[in-house]
Structure I
Amino acid sequence: MKTLELKIPPAVVFLFCIGLLWLLDSYLPQLFHLSVSKWIIRPLLALGVLTGIAGVIQFAVKSTSVNPHKPEHASFLITSGVYRLSRNPMYLGMLFILLAAVLKFGHPIGFIVLPLYVLYMNRFQIIPEEEAMEKKFGEEYRKYRRNVRRWL
């Protein structure tokens, strides 16, 4: 399965999951519909967007590569700001947005997409990135990994 590692951009995986949520909501019959207030959905959506943007901004400030296909091109290990809370705030932001979408669409089966997203991202994106970071930054990265969780 090595062929999928770092091959599909995380944004494409995210959009696929959004599309899957829409398909589930549109075409699967529902026994019941989740009814969640917009006052829960909107802040969750905002949290996702802000978390992801904060991660991107920190990469830009440090002038390091944000390319998910070439983690070995990173020139700086970012461990401050949002990266003190999560090693993957951009992917975490996408997860928050997916959760907001599940709640917005209201189809309970949509909750299946969330762990599938996490499992896929861990296996085919995050683990290969972590291996590249450990190879590039050595003990500095291992220490960071011990102190900061992968997701939250």
Structure II
Amino acid sequence: MWRSVIGIIAGFFAGAFVVFLIELPGMIAYPPPPGVDMKDQEAMRAHLAKLPFAAIAGVGLAWTVGPFVGAWLAALTARRAFLAHALVIGVVFLAMDVWMLLIIPHPLWLTIVGVVGPLVSSCLGGLLAARMVRPPAGGPRPYDMRDKNMAC
């Protein structure tokens, strides 16, 4: 159980850090105008309309890569129930994305990425962790004559 708790906490902070690192260049290059109230939706809508596509695409990328890394770390740390741990991270990031979408108006495509991206990428992160931890499935093996001292 402790591995699960530690994995979820570590996954959340790692994912949030990745989101911050990916969004940081856009925040530095295109800060909101001075004196703009972040709660004023019309001012934020006008600011977002002036941003180049690459700056907004960076946000979509961050909202997808962050949950992937967080889910991968959570599932890898827990070493069991890989998709369950990954989806916990995905749902947390989904909730944060929806909260951000409600506060600041975003383009429709970014809204779709913000809702679908965390769930899909967290599942992929959990599957990657499962593949890294689990040994390959053991199936029938070819007969090895060395086991019976029958080799020539």
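Just so it is clear, none of the values below were taken in a lab; they were calculated from the coordinates. Fair warning: this is a prediction, and the values are worked out from it, not measured in the lab. Cβ atoms are built from the backbone, for glycine too; each structure is taken alone.
Thinking of I, II, which structure, once helix-only ellipticity at 222 nm (-39500 (n - 2.57) for each DSSP H run of 4 or more, over all residues; to 500) is computed, gives back -26000? Checking each candidate, the match is II. Name the one structure among I, II that distance in nm of label points 7 Å out along Cα→Cβ at positions 8 and 56 of 3.5 was derived from. Label of the originating structure: II.
Among candidates I, II, the computation of relative contact order in percent (Cα under 8 Å, 6 or more apart) that gave 30 used structure II.
The maximum of mean count of other Cβ atoms within 10 Å over residues 64-71 over structures I, II, that is, the highest value, falls on II. Here Kirkwood radius over Cα pairs in Å is compared for structures I, II. The highest value is that of II.
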